[in-house]
Structure 1
Amino acid sequence: METSVFIAEILGLAWVIVGIGMFLNTKHIHGVIKEFWKREALVYFGGIFSLVIGLLMVLSHNVWEGQPWQIIVSVVGWAALVKGYFLMFSPDSLKSLSKKFHTEKNLNIASVVIVALGIYLLNSVGFVSWF
């Protein structure tokens, strides 16, 4: 359970910070995503990073029953692992999805969802009581 709480706190804080940053700098983030896909080496190393993070999460927290926040942490771990694989070995499949969904409008929507999920995780583990 300690590992679950630790990972949820990291994800929650990261999502709140990243989500707020995305919302305040949507145009910049949109440009970063477009630039990311132009650099094959960056895509590949992003895949390695995502794969390693996913493996760390899956190997340390693979919980499929219990609290909903615990299941969310497991889903995120598996999603990172799968995303890492596709970034490394089939990047074109993700690139076409990225072009379709990473519009400035969708990034604004995503940023609000990311902040909400971050607050949910932080609140669920009792990180802060004022949420």
Structure 2
Amino acid sequence: MSYSFSAYGRKNITAKHKTTLEFTKDKEVTKKGDCIVGAKADFDLKSIKKFIKNKKKIRIKIKAGDFCEEIRCEVNPNFGDSKEIVIRKSDFISKRTLGINANKAAADLNKKIIELLKNPNQKLLISLS
């Protein structure tokens, strides 16, 4: 079983944050949001809550163009944000945090994917498994 959603690139995406990665439903992002890798995300909170129920770990695949990245993390069972999904290398938990102790953050993504993410028309496919 898996859950998928999409998001889009934005010109202000820098993906420089060394400890977090974020998808947001916001239509625009500022350069201050250096952990954001996708905007206009269309995930559904209820569906994600249903998917992560009884799961300890998940894999997150981010596909952009011909490139694909995979992130592994532990699940925060109390994830509960309908606007943002945050994945963290640390074990800090908030309602925005879906994953902790992740093996990658925004700055760890392939530089070719990060270049694609600067294009507002670039669609990302994100799947949780």
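FYI, it's all coordinate maths here, none of it is from the lab. Small disclaimer: the values here were computed from a predicted structure and weren't measured. Cβ atoms are built from the backbone, for glycine too; each structure is taken alone.
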Taking relative contact order in percent (Cα under 8 Å, 6 or more apart) for each of 1, 2, which is largest? 1
A value of 21, 15, 14 was computed for semi-axes √(5λ) of the Cα gyration tensor in Å; which of 1, 2 is the source structure? 2
Computing helix-only ellipticity at 222 nm (-39500 (n - 2.57) for each DSSP H run of 4 or more, over all residues; to 500) gives -29000 for which of 1, 2? 1
For structures 1, 2, calculate distance in nm of label points 7 Å out along Cα→Cβ at positions 40 and 88 and state which one comes out highest. 2
